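*Asks:* The structures come next, written out as structure tokens.
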Structure I
Amino acid sequence: MSVPHEIDVTTAAAMRQQGARLLDVREASELAVCQLPGCLHVPMGEIPARLTEFPADTPLLVLCHHGGRSARVTQFLRANGFDQAINVAGGIDAWARQIDPGLARY
């Protein structure tokens, strides 16, 4: 089965309920505004040095503010053997609009 490179937030929320891990690559200042509980938080710049922290056998949903940084991180992870890394299109902003309207937006 082929794993998509990108999914919408509705699909990501459903996959998370089924055991997929969420990797938030935003900076600490962004996390201070809003964040999802239970996420693995690793800023984009730290990804190469922290590859051993990521599960290789579980879908890894990569999230940022709008989806640009997470798309680059997803591409990097896939090039480094994480075949189940998936970009979450629209990022935390789309999540706040479509999944959890109680989240602060910025």
Structure II
Amino acid sequence: MPGTQSGARVTVQLSSTVQILPAGDLTAGTGHHHLFLDAELSPAGVPVPTVPGSIVHMGDASSLYVFEGVAPGQHRLIAVVADGVHVPLQPWVVDTVTFTVN
């Protein structure tokens, strides 16, 4: 059907060791979540890019995200906390999981 998306819905619930604030807030030691689905991390010191369906900015300080239409198979998800201008915190606040969609 036109407009429908095949694949699974994958819900991601995040927590962090640092305070999560909206993008644009430059309070030292805080940041917001970014998700890399089957994508390589961007380099340290460089703002995280946006790639639809692959690299997601959660600049509203949310901790829940739903990927739609994830294909069957094995996937890697990397979660990174970056500062108010999307540069990964140093030291890195990052975690990686792999999962399989049947």
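*Asks:* Figure out for me which of the structures I, II the number 6.7 belongs to, where mean projected area of the Cα convex hull in nm² was derived from the coordinates.
*Replies:* Source structure: II.
*Asks:* Here is a further query. Upon calculation of mean count of other Cβ atoms within 10 Å over residues 7-14 from the atomic coordinates, which of the structures I, II produces 13.0?
*Replies:* II
*Asks:* Right, something else. Assign the value -8500, calculated as helix-only ellipticity at 222 nm (-39500 (n - 2.57) for each DSSP H run of 4 or more, over all residues; to 500), to the correct structure from I, II. Kindly include the intermediate steps, with their values, before the conclusion.
*Replies:* Numbers: I: -8500; II: 0.
Only structure I yields this read-out.
Every read-out reported here was derived from the displayed coordinates using simple, explicitly stated rules and does not represent laboratory data. All values reported here derive from a predicted model rather than from experimental measurement. Cβ atoms are built from the backbone, for glycine too; each structure is taken alone.
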